[in-house]
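Before anything else, here is the set of structures, which you'll find just below.
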Structure P
Amino acid sequence: MSAPLLLKGGRLVDPSQGMDAVGDLLLVDGKVSAVGGTIAGPEGARTIDCAGLVVAPGMIDVHVHLREPGREDVETVASGAHAAAAGGFSAVCAMPNTKPVTDNQATVGFVKRQGEAAGFARVYPYGAISVGQQGEMLAEFGEMVGAGAVAVSDDGKPVENSHLMRTALEYAQTFGIPVVEHCEVMALAHGGSMHEGLISAKLGLKGIPGEAEEIDVIRCILLAKLTGGHIHLCHLSTKGSVDLVRWGKDQGVNVTAEVCSHHISLTEAAVEGYNTNAKMNPPLRTPQDVAALQQGLKDGTIDLLVTDHAPHHYDEKEREFADAPNGIVGLETALGVNVTWLLEPGILTLGQLVDRMACRPAKVFHLPGGTLAKGSIADVTVFDATREWTVDPARFKSKGRNTPYGGRTLKGRAIRTIVGGRIVHELDG
């Protein structure tokens, strides 16, 4: 067990307790021992001056792709967990669209053990909804949950069979886990590589209409209403999706939703010049969609901020736009992007930002953490909300370099990431 840590004089921001005040935080034996006011540390404690810094519950990203098993050339559980820690995340949830698919207890257990062995951010595996993500037969939820799975998803593919989705929502209630859907009607999206609109027409690229997402959003909400199950909707990108989730919540449906940092900061214009680092699924949309997503975060319609961290090899992204794979890395830029586009303009308060990145992820996915309450696990993110820095992909801990933010100056950076009372990341300089 690491020595006690005493974080002195930071701005303690913990929406789970309604806390926003300058004070101290003491971490002992992997737990929060005392919080708030002036604390005298025990003998042998390491004291860290946090004056001018935010001390918050450890941030949690419930949507990352760590590529292991199967694509260790582009990311491993260890390199992804290292990148997460460098970005200020104390925990991540690893999506199951690996090779082989994480659809059984052995593979779930493997991902969990790899995360524990890495010793950076905590890694919570997903299990697949269907065997092989084929959308035909349910995977064994109980065995996967027993091995450590915290949710089920066929992310990368929608569950197109509504009967199978209904059954998944019913079955998952037995284990108290969310069913997480990648919202996309494949028949409408097929062959598309960016948002359908004037820019796609100008570039000569086949577009994906917002309705390809929204039709699946309302289907899932209605199935959750029918079953009483918990549906969590991935990476929403359109105003229509926000409106539908707001309607579902007004109806009392157990629906939660997330948005990616890139969808609240970039528009379809980023694709100009056929920039494959701006190619993702769902695609970047219009300024009106971005504004609606930001407002959805502000009013709580959208519960969580995520990254959808998706590393690819340089050669894969250096293809013609239509042939390049979807996805960008995001773990090491998310905090800066969110501070720059959400906190700085006053769209979110600091408390709301911490809530969407730490408290609510823990609550929605029933994970440890998300609070600085006495006795809780000692997962803490210490960050400087005013620090400016320039994104240099060559310095990423992730193996992936595929980011649309390279060379951009962002504000807001993780200074220390603490997991179980142990510092797993400390910013140099």
Structure Q
Amino acid sequence: MTELHITHDWNSYDDSLTECGETTARLGIFLDGYCLTKNHDLFSKTIRDQIHVSLYPLAMWLASSWWRLHYEVLPDTVRKSPPHDWRMSHEMAAANMGFLWPQIVFSPDADSIQVWAQASQGQREDAVRFLNGLDYASIIPKDQFTREMTSLISSVVARLHEVGCKDSDLAIIWGFISEDLNNPVEHKKRRLEAVLGFDPESCPEYLIAQAIDLEARIGADSFSELSGAYAQDTDDRIGAIQCLIQAEGLKGAPSEVLDFNFESATKQPWESAVSAARKLRQTIGDVSGPVKDSVLSDLLGLSLTKFKEWIPVNAAKAAVAGPEGKGAMKFVPRRRHPIAQRFDLARFIGDYIRTPKNGQAPWLVSADLSSARQKFQRAFAAEFLCPINSLVEFLSGDFSEAALSDASDHFSVSERTVDSLLMNNGYLPRYAANYGMPYRVAL
């Protein structure tokens, strides 16, 4: 994983708002040494790694967004951008107060934080233009993110204390956060509020109680993923999740060949997924050919006939599978098209391999999110169904539209899967409509 480091050097000036003037500094934000604050100052005509800003609005934004930054996942952005309140809690530009901030987005996963960044776009003549962005999300450990945020907020609070500003709004908010962090009951409430998209103490108590029960049943990670999947499509996330996991499904019992370890430390989720897919291919004795439908169903212990006759739940935003006892599981797929159904099964297989079992079958969730879990599933399914080496060999240097269509038919995957595999492995030019961001942001 990547490490985040934030540096600052105080450089105060007189301001009508003491909190802002006394906390002005040169700020630098780095991911493993790569500078996200590298900028061109149009006034001084210089390029530097730090920006000259007040840290008070940044610290206030971090404190006000603390719980949502740590626990509210990025919702499904396939059809639309996240809602305004999500963006205000996860985009650094929301710190505002008249300062120009880099376009950085933070989104939590189970034990990590995803970071996206975009260089300044368009023809706007801002006084400062940010020069560096990221091609895709970087993943940083959540505890390391927490330490950096704590250090910055604490430094600003201490600075204000030194200049006699002891009762700032920031100090008060940070005091409340510190109390909740040290109180297990309140910490859990704050976390679940954030998972459901609420600010602290704004979630109805009955929803908290329902969330506690549901999370205990399906696990914190799966509950968070499903909450994100339904964040934009219903006013009753918990009700929608309950309907999904209680729906009729297909009975199966995953094969023991799926119980193996794979390398995951320090790797991006798609790198781990490719390793897992290749290892499973080796285990079943077929490292290159198209995967038959019967192989997919057998790996999950499903009846192929019943699966092909399956009619998905209407408007389901995720596919799920849960334990039924004695190694059995109930699968609730969500796709109708045969090619999409194959990809669904492969994603289930990938999620089963990835998810710790702890002595019993885990809850599986497949959704249209940008979380590390979902990225793993998609990368696993693509490599397992259509190994990149086999795909390149099949194409024999012909990357025409007709050849790609023939490849998708040969491996029984979508043309989009073929395109993505070739782009991600450098055989086709990569396009990034949102310049490496998970959704389109304002220029």
Structure R
Amino acid sequence: MLYSRQDLKKLIVPLVFEQLLALLVGLADTLMISSVGEAAVSGVSLVDTINVLIINVFTAFGTGGAVIAGHYLGKKNSDGACKAGWQILLFSALSSLLVTVLFIWFHNGILQVVIGRVEPAVMENARDYLVITAVSFVPLAVYNACAGLFRTMGDSRTTLYISLFMNVLNVAGNAILIYGAQMGTAGAALSTTFSRTVAAAVILAMMFNAKRPINFRGQVTLRFRPDLLKKILYIALPNSLENSLFQLGKILTVSMISTMGTYAIAANAVCNTLAAFNVLPGTAINSGIVAIVSVCIGAGELEQARYYTKKLMKLAEAGLIAMSVLIVLGSGPIIGFYHLSPQATRLAQQVLIYHAVMAVFAWLLSFSLPNTFRAAGDVMLPMGVAIASMWIFRLGFAYLLGIYFGLGLMGVWIAMTVDWIFRAVCFTLRFRGHKWERKMMEKKA
């Protein structure tokens, strides 16, 4: 076997803690911002929906680079892995710089199109947060590209330590700028941008260690390698398009929610944060699936790719069940920390419990299993299923249930789980077949 139980433990455990740290910072951000008022929470949550679109795009690029680098490592070709790693870093950095410029220059238009008409206080907070956090897109893209390569090398401990350092900086910055300097939303955005920039600088410097199987020593160039970039973008572009359209659909869904009142926006923001904790085991395992399966592909070990996918999914499911139980039992006290209005509190608790129950049955099959296909080069079907399901079920049913039938925010979240179920059925059938295995051999680096 390519990975022993100890190898899996060394890779997965830090990934879980890293994801937990990231979520704790998100929770700390929301809690600290909530002290400014519901308008601040609502403004930040609306912008975060936009920012996540951009983040997902560059995460997809990083995944493409990690997959191709993993293929090379599986073939014992360290030089090829190094060259692939630098190419995705270069592409991510330059493209994220362009996005940053566009977001800062056209921020008013972006906000008007995406979130529409909201209360003036909500729009003001959203504008401050968008402009400042847009500066962090480049360091975030650099960090994601490098972190994906570290995980492909089986070294998730380093990314955990860097994430811990970044999160401590962020929380400390929030305390100083929100509470001390009384900068409100702008203070939270500045703290986030600074911590991401420092983390990117640290992880990039570490990638020049020649002792690592993937490193940038001797790779620095501003010239693209079309042969490598084509392989990387074959994985990255469909994944990026899928993530972008998926997030765009979520943005349109949020636009629906914005018409339901500030209490619904605030309840949705809190539920989004806490729901991320609910599915933490799955989101943590996703990076592990990409790293492990891509190396199996490079080595030509198809049965091991299946074996490790099933093993990691079982571990994640056990964790997801445990998290759902904790969420259901503790939903009242947890939501109470956010100091929402009574109406928003009741709504948030109902939505969160529903999400916890449904996540146990469908989330992993919807969002973790397709990572095996991507690592195999089978990228078109996951993209097609995800986009169709998003727009037909999540978005279409959100309007039908939330607006037409008047179920409000609960209707939107019910539509989301209908989307999960459709994806789960499609991806389970794909995994049981052998077409994705043939894609492995066709697209193996």
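Can you spot which of P, Q, R the value -13500 was calculated from, given it is helix-only ellipticity at 222 nm (-39500 (n - 2.57) for each DSSP H run of 4 or more, over all residues; to 500)?
Numbers: P: -7500; Q: -13500; R: -28000.
Label of the originating structure: Q.
Matching task: 19.0 is the computed value of mean count of other Cβ atoms within 10 Å over residues 66-73. Pick the structure from P, Q, R. Working shown, then result.
Working: P: 19.0; Q: 23.6; R: 30.1.
Going label by label, the one that fits is P.
Kindly point out which one of P, Q, R the value 3.5 was derived from, the read-out being distance in nm of label points 7 Å out along Cα→Cβ at positions 106 and 258. Could you put the intermediate results ahead of the total?
Working: P: 2.8; Q: 3.5; R: 1.6.
Among P, Q, R, the structure yielding 3.5 for distance in nm of label points 7 Å out along Cα→Cβ at positions 106 and 258 is Q.
Using distance in nm of label points 7 Å out along Cα→Cβ at positions 10 and 418 for the comparison, can you identify which of P, Q, R gives the largest number?
Values: P: 0.6; Q: 6.3; R: 4.8.
Structure Q gives the largest value of distance in nm of label points 7 Å out along Cα→Cβ at positions 10 and 418 among P, Q, R.
Which of P, Q, R yields 32, 20, 18 for semi-axes √(5λ) of the Cα gyration tensor in Å, for residues 82-297 alone, as computed? Walk me through the numbers on the way to the answer.
Numbers: P: 29, 21, 16; Q: 39, 26, 18; R: 32, 20, 18.
It traces back to R.
A short reminder: the numbers here are calculations on the coordinates, not readings from a lab. Because the structure is a prediction, the values reported are computed rather than measured. Cβ atoms are built from the backbone, for glycine too; each structure is taken alone.
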